[in-house]
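Engineer: What follows is a group of structures, each given as structure tokens.
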Structure I
Amino acid sequence: MADVYKFRVNLCDFEDIIWRDIEITSISSVAKLGYSVLASFESLANHLFNIRYNDDLYEIVFDDDAFEDEAVIDPIETKLSDLKLSVGDILMMVYDYGAGWEFEIELLSITPMKKGAHAHYPYIVDGKGRGIIEDTSPCELAEIVENTDKNEIIPEIWDVYLMKMIKWDYRLFDLEYSNMIFKKDVRRIQHAYEKML
């Protein structure tokens with residue numbers, strides 16, 4: 001029987017202001033955990049990512065990625081249960097190798113999944129802060145945070161869904177809204193990565 005893993009996902013260098021708690025089934029793939037992290041932090045999934053656990057690197061490899069020096073494990077074919085995780089274990093995820101977004105993913109709990117509840121997952125349980133801005137770096141986000149906190153300067157960014165400029169306040173997080181679009185975004189991201197294989 002499947003379990004439910006609850007993970008705390010911290011955006012590195014912003015742990016106190018931008019994080020998510022995500023529940024996902026143990027029979028989900030390592031890749032689906034990655035897609036869930038990206039969706040929960042409002043990523044468009046325009047870049048590669050990898051997840052590291054212990055000394056193992058999980059990364060979707062495309063034909064033109066032959067430059068890799070390190071052996072990688074296919075995260076699409078690897079179930080989370082295959083990792084034999086224990087509460088307190090930490091996985092690290094890097095997204096957009098040029099920008100260097102890093103996420104610390106800590107397993108908070110393991111509970112038996114209720115019968116018939118599989119469709120409920122993945123699910124965002126809690127969170128704080130908006131997420132990331134695609135094609136920016138953690139340094140640029142730090143500047144935005146500082147300008148917002150000190151000067152109440154809220155930047156405008158292009159929203160690809162609304163197709164217009166919007167105010168982007170890093171402090172905002174709407175759990176209900178996030179979950180309304182979360183599963184759809186996870187599927188969209190999964191399709192974006194896996195259709196290229």
Structure II
Amino acid sequence: MNKYIEEMRRALVEFYNTQKRINAERADAMKKYNQEFQGDVLSRLMEESGTAYDKARYRIESAKADALASIEAWEKLDGSKLTDDAKLLKYDLPPSQFYELAKKYKNNGTMCLALAQYAEKKNREKESPDYFGWIDTSLIPTRKSLEEAYQYFYNNAITRLGSLYDGNQTPYITFEMMENGTKNFGAECPANIQYFNVLPNS
């Protein structure tokens with residue numbers, strides 16, 4: 001998994017575990033103590049929950065900031081990053097082989113530029129799309145697509161964090177039901193596939 005998305009996931013899981021314990025302690029206090037003594041316990045738990053929330057949010061926001069900063073280095077062109085596979089771009093490649101290259105070089109901004117220019121050129125040629133098939137350039141990372149992907153996962157992380165903190169207000173969905181989605185945050189799924197596909201592997 002992309003390391004910045006993984007950091008968001010870890011922040012969410014850590015907060016989930018903390019909030020799950022706090023919820024259990026709150027429920028226990030409500031049973032064990034009368035209203036006169038509940039106040040101090042509940043106040044302490046609320047403060048601990050708020051501190052944990054702030055910490056998790058800071059980690060998620062820091063991960064996003066680091067991710068966006070990493071795009072600068074990724075985007076910087078470097079001739080030494082052109083590999084022998086670049087020689088293949090002199091030929092007509094079937095889309096399946098092209099997509100393998102796109103997947104292989106997601107971490108390499110220089111190779112991604114070469115691949116994008118190849119795809120755009122072939123898509124403009126009349127014969128190539130008819131014979132080899134249209135090349136989907138959305139699978140090649142660009143500065144814009146990376147920024148959009150990191151923003152998408154950040155927005156989802158912040159929304160999930162808020163739901164965990166507030167106890168989730170969605171009908172028929174309990175706090176415990178959010179465990180799987182939290183622990184698998186950032187994993188490939190139909191809802192995020194267009195963003196997942198462009199993320200570097202590290």
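Engineer: If helix-only ellipticity at 222 nm (-39500 (n - 2.57) for each DSSP H run of 4 or more, over all residues; to 500) comes out at -22500 when worked out from the coordinates, which of I, II was used?
Structural biologist: Details: I: -7500; II: -22500.
Source structure: II.
Engineer: For which of I, II does mean projected area of the Cα convex hull in nm², for residues 1-56 alone, calculated from the coordinates, equal 3.7? Mind dumping the intermediate values first?
Structural biologist: Numbers: I: 4.7; II: 3.7.
Answer by label: II.
Engineer: So if we calculate distance in nm of label points 7 Å out along Cα→Cβ at positions 49 and 73 for every structure here (I, II), which label has the highest result?
Structural biologist: II
Engineer: Supply the structure label, taken from I, II, corresponding to relative contact order in percent (Cα under 8 Å, 6 or more apart) with the calculated value 33. Provide the component values of the computation, followed by the final result.
Structural biologist: On the way: I: 28; II: 33.
It traces back to II.
Engineer: Suppose Rg and Dmax of the Cα atoms in Å works out to 23.1, 81; of I, II, which structure was it derived from? Numbers along the way, then the final one.
Structural biologist: On the way: I: 16.7, 52; II: 23.1, 81.
Considering all the candidates, the number was obtained from II.
Engineer: A follow-up question, please. Using FRET efficiency 1/(1 + (r/R0)^6) of positions 17 and 145 (r between Cβ atoms, R0 = 30 Å, to 0.05) for the comparison, can you identify which of I, II gives the largest number?
Structural biologist: Top value of FRET efficiency 1/(1 + (r/R0)^6) of positions 17 and 145 (r between Cβ atoms, R0 = 30 Å, to 0.05), among I, II, belongs to structure I.
Only the coordinates and a few stated rules stand behind these numbers; no lab work does. Given the structure is predicted, the values throughout are model-derived calculations rather than measurements. Cβ atoms are built from the backbone, for glycine too; each structure is taken alone.
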